[in-house]
Structure I
Amino acid sequence: MKDAYHYIDPDHAYTDPETRVLRNRENIRDAHVLLIFESMKVALRLEELLANPIVIKDSTSLLDIHKHLF
């Protein structure tokens, strides 16, 4: 994967100074591994939504779905 995202973060407040990968809760420093990890986590959360859907009533419901996934 060649620079799928480029973060402008000169002070490295949000990226690892060596790898330039976004800081994350799992401390994953490899961009490819992080992409796979995040994809798997979102897939699991999506399965949870399929089992227990959030009924869309208004725009707040869409925000709830986004919050659940990410």
Structure II
Amino acid sequence: MSLTSIYLAEEALSLEPEHRAQLAKLLLQSLEEDGRDDEAVRLALCTRLADLKSGADSGLSFEQVFGPAV
């Protein structure tokens, strides 16, 4: 394991149990295949970006994504 990985692991282990569980869930989800090829992902990202830039989608606030700042 690289020094960066060890540092990340130490930081993750220092989190509160609830936050460690959220991180673990996120990491496990990142390993799941979604069935799309690179071109489909690229198209979805371009469409999403266009919607955000045009205002068709307002996106989410920091608090909606990460919760209230501590």
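Here are a few things to note about the model shown:
- At a computed -0.53, -0.91, -1.09, -1.18 (log10 I(q)/I(0) by the Debye sum over Cα atoms at q = 0.13, 0.21, 0.26, 0.28 Å⁻¹), which of I, II: I
- At a computed -15000 (helix-only ellipticity at 222 nm (-39500 (n - 2.57) for each DSSP H run of 4 or more, over all residues; to 500)), which of I, II: I
- Which entry (I, II) yields the derived value 26, 34, 26, 14 for P(r) over Cα pairs in 10 Å bins from 0, in percent, for residues 21-60 alone: I
- Label whose coordinates, when distance in nm of label points 7 Å out along Cα→Cβ at positions 37 and 53 is calculated, return 3.3 (choices I, II): I
Quick note: the coordinates plus some simple rules give every number you see, no bench work behind them. Note that the structure is a prediction, hence the values are computed from the model and not measured. Cβ atoms are built from the backbone, for glycine too; each structure is taken alone.
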